[in-house]
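Take a look at the structures listed below.
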Structure I
Amino acid sequence: MVEDLARDYALAARQYSAKACWPKAFDCYMMAFERSIDMRALHEPDFRQVISRLNELLSLAGKMEDVFFNYTRALMMFPNNSYFLNEMGKFLFRSGFYSQAWDHFEDAIRLDCTHVDPEKNLNSLKNLLVERWHFRMLNDKTRNEAYRRAIRDTLIPHKDTVLDLGTGTGLLSLYANECAPRIITACDGSKVMSEMARAITQEHGCEHLLIINKLSTEMKLQEIGGKRSLLLTEMFDAGLFGEHVLQSLIHAWENMITDDGRVIPNKAEFFIMGAKCDYLNERYQLSSSIKSFLKIPTLNVHIITFDETYDCEDVHLYGDDIKYMTEPQSLMQVDFNSYIELKNLIEKDHYEVETVALERGEINTVIGFFNLYLTDNVTITTDPRSDQRANAWQQAIFFDKIPIEVEKNDVIPMQFSLNGGKLTMCKDDAIIRISSDILRFLNDTEFLNAISGCIGTACVYLGQMVEMCQVTIMDLCPFPMFGLHLLKRGAKSLTCCAKTDSDKRFFNKVFQANDIDLSNVNIMVGEEWSQDGFGEEKYHVVFCNIFEVCGEIDFRLRETADHLKHHHLIQGGLSLPANVKIMGQIVKSNWLDINNRLFDENVSNYKISKHLSSYQVSQNYCIDFSHLEYTPLSDPVELGTIDNLTGSEVVDVPIIKEGHSSGILCWYTIELMKDAKEVSTNRKNSFIDGTVFMTNPKIRLRGRTAQVLRCCDADGLFKFTMHVEAT
């Protein structure tokens, strides 16, 4: 009787689901599941769709408590279901309940280690809670030992009281504790880092240490128990002042430092130098060659910057790709022990420096680095030319410098300002802004040449179907280069997409410059357009880019590509790309290691790594393999194709060198049309960066092959792990 009733409820649920009546379908399924355990396994796939659609509607209506209640009820029926644990985790993550989300993601992974989505979600959560730069900063032994030496030279035992601004893991406080101060107060705006610092410092016997989970500028004197005589800070970024160190020190001098107090670092100096680096220039500005091809040679087209005034890069990795065209020039110096100087610096609105060209050539980028004078005898530099540099910080790239031709000994003036305490280079000329993925796509000469190389074959193929004047095109690449080629050959219409109104205006400028009638072009703007917007339109050509610049697959675009191919492509029409392979290579890389793992020998053998290790991630994005220092341990191998990624599969990878693996490099080879030459994304100036699946713990490879486990979810999310014995 009970089983019959359960089946009736399940039948009713399916009927409601077919009518998109999700609330009633959900309730009927729950009643069926409450009455029959067998019904749960039988209808779990359908129930997934129902709860997903129902909670989407509730979220749009702002009924978040109902969403939480639905996931809670689902987990009562499916307590050991990786899918529902992951979905609850995503909901908790979005709602700001990070520790609970963490637990749900970990439970989902524990139940099904091949389930990709919860691992990616856990990685995202870790990246939010602990920024990746903590690893490289703590692994910088040069920086750490310099600070340790400066503190020992400065701190007066049993007399000084210490304030550690932006303590992170508490390393500087540990160094200060070695010198027996009267008391140490440390602060950090991150709750996670404050709790971690508290655990680390207590474990190492820091008895007279108070850690406050606040930004220093939010603290009151009574919270720290009185003014301090020695302030320690490492709140610097590639542009020196980008972490608001000036505002923090001004506030500290006004509220928390004694009149005879001191600051470590004592002073700092920022330098700039002109350079020629086509690689860097083409990351931020449209190259002259593609501007000429697009018939817009006089336009200055740069990436959309939002609030960023410079980018950060490891310039020393570029080797022969960069030429320094001027000597470094000091842009500004600051004495952190002078309150008046700090105030004057942040209030001054204009800085100018003159650089002198060392030789004839082009300057197309401006690089900034700094020296920290911790004491009169201890200095840290981030100069990319120095073998003694501190690698905790990258170099600042001021990307809006319009390329200029110079002769030897030419004087090149450059103007900067401290905009909100952050260095900004004054712009040279009017600049048009476009999204970074469009600029990267257009500057990828090899990929654009591959597109051009397909045009003739595509026209012959399409000519067998219809006259060119009747050809309709859907091109969803960052810029519709394929569609532009066909419009210039007389195609009827093009539908494409632009992320912003600024992108759309740029598209129109290009179309007009190429004498394209704008009435033949439909540009969808933004990222909210849906498949429903395609209506009943049919296209002779569908060309979809499915990649994000970071190296991940954009699964919204992938779903759109599949939808267009199956529902909007005229029978026998042309779908591009024809094939995409996923490639992989096992490597050893010190750069990957120090950016993803902490080694206690780099922090004076304090036991910090065990506290930070839980925040290591299993995948890194935005990796430029062409400038990555690594040793191949295997040959590149095909790990699958986009169209046949299903379930889990072990791939044997031939080993070419023994060693401890850091990770698996992952990239793509793209075959635009059948039998066309493949284009690899593992090359310089590719518009798609690489990703790395880290091996954790590090694995020693020996023998002939290593086994790589490829896991793929139903929606196409994938990951690679290595399952061999670690040594």
Structure II
Amino acid sequence: MGLDALFDPRSVAVVGASDNPEKWGYWLASGALSGRGRRAVHLVNHRGGSLDGEPFRPDLASLPVPPDHVVVAVPPRHVRPVVTDGLAAGARCFTVITSGGATADEERALADLVTAHGARLLGPNCMGVVDTTSELRLSWGEFPSGGLGLVSQSGNLALEIGRLLARAGQGFSRFVSLGNQRDIDAADALESLIAHGPTRALAAYIEDFRDGRRLARVLAAAHAAGKPVLLLTVGRSAASGRAAASHTGALVSARATVEAVCRDAGALLLDTAGELVDTAVYLLAEGVRHRSAGHAAGASPRPRSVAVVGDSGGQGALAADAFAAQGIDVPAFAAGTREAVAEQLPGGAGCANPVDLAGAGEADLGNYARVAGTLLRSGDADAVVLTGYFGDYATANPAQADRECEVAHALADAAVDSGRALVVHTMARDTPALSVLRQRGVPVYERIEQAATALAASARVAGRPLLPQETQEAPATYALTDGGYEHVRELLASYGLAFPAAEFVTDADGAVEAAELRTGYPVVLKAMGLAHKTEAGGVALSLGDADALRAAFARMKAATGADRYAVEAMATPPYGHELIVGVRRDPSFGPVVMVGVGGVTAELLADTALALAPLTPARARALLMGLRHAPLLTGWRGAPGVHLDAAAAAVCAVARAAVDHPELTELEVNPLLVHPGGAIALDAHGVLRERD
């Protein structure tokens, strides 16, 4: 069911309305009344009273017309009776502000009741909903109007974002406080924003991703629609808590999974509310500029290089450093560009990148527009950054206000005509010239690092999402009952993964017999039942004869006490490199595959790449090429490259096996030895789901 009754209902009823500004019911009621010109608004409080001329009615049954959207702000024990009355009255949507007093099961039962009647539920325990385009304000706090749609599990964070947007001359198209997400969740809310014309960019703060795969599809859909998504979440400093089970558990954190999903869906994962707002300001301004030029939003390439213009040599140099530190190029100008700039500036001015106006701005404000226009038209950089005093001249000399606004228009005209971005960093705040720039689609920042952060984040928007192929978990031919090497090896071999010849034994005589009759020397001896065999003394390499094998067996038996051992042919192909391939089943996103530099240094190097499983061979190969150590795989200092197709096929096999076997919470091959002739798994381990 759609969410039209959430965002633009025909009528609203606020149950728990109050005339006391110290209560939530007052702010919900007064906010609802602000939309009386568009819809009927009813206030309900059994004690009676009124607000702004609107009488409080005793209950929902007494309303003159059915309520389309019911806002519930009553004590916990009254929530379900109010919802029941609302359903009987024909309500299609409920926003439950109330928190506390209900168990998770009771909240789910409330959601089931609502959805069984064909209605929708936002919350419980939420801050409400705002749609500035439909005059709907059912929340507490200030929500300035603008083009950003925000979905948040934190109400106070939304208020912070709103204040930062207002200071930057921007605001919200819609705001949805998710609360406990018992029905309407982040994916629902974001999906509705994609189809909402006035929403030009999407933002979300999410802690509980619920159906992460569906959310990933929504993020990709937003990207395809030209609406960038800016995401905040928690967990940057949290460890996975599963390192003891496998290397994969230590390397595949919840945060890393979200990073991979955002990368492949074309969303931007940011760290702070400030970064989100700074980036949103740039993206929203970009949309204004494109519309004024008659282009589709997102039509121009993301800025990866900038030309810097400053009226102070120091500020220009610091700006150049700030952008370079964010990975944005500050290129040298072509000779023709330097000459064109020099013609407009006094002798001694800096005409390289950055440009130092050397007093030319004070001499004639028009020089700001002329120099910036020259650089915008030159094509030497994707964007031009104006840093310093512009925007503040009228503060010291009000007589310059009109002229400064004229130049602001000229700057905006140059950006539109060139099809490139102009960004302004200024010491001023809220002057007429800055208002002109913002209205014309020029982003304005008070600190140069804000501008650098915003452009760098914008440049990270992916060109094309790389979501996993849709798949159903296939019925397994058998279910694993043991995650040890012997059983996991058998499973992975059935998916085409190659292993060295091996025999599993219980005593030294059996080990010698296996080596002499089946594997040949040299061999590797491994103790079974250990997650980290090497650290526990459970691996012995390059055993060349029976005496060496017996001695190693005795030492290993004493060190580990293991009951079962693998005798395995020693694999030593030339030019081999060890990788790790693991899959961890995330509670929200399902199977997540990780590839990285493997062996005993896997966690030390932490050179990994993640994606949702399963994988296509092309996607697996792209993950391998995304590693920092990828040059070793393609050939380093004259060494031949490894068989990348075989390596990618091995990654796909591990990923597919994990998808098909939901009894595995983790599956790992470490090391996977890749070499010019192919790929061979040297060890494997699985972690089984705990039984209820």
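Descriptive notes on the structure:
- Taking FRET efficiency 1/(1 + (r/R0)^6) of positions 87 and 623 (r between Cβ atoms, R0 = 25 Å, to 0.05) as the criterion, the top-ranked structure out of I, II is I, with the highest value.
- For Rg and Dmax of the Cα atoms in Å, for residues 143-398 alone computed as 21.7, 69, the structure of I, II it came from: II
Since every read-out is calculated from the coordinates, none of them should be taken as a lab result. Worth saying up front: this structure is predicted, and the values here are computed from it rather than measured. Cβ atoms are built from the backbone, for glycine too; each structure is taken alone.
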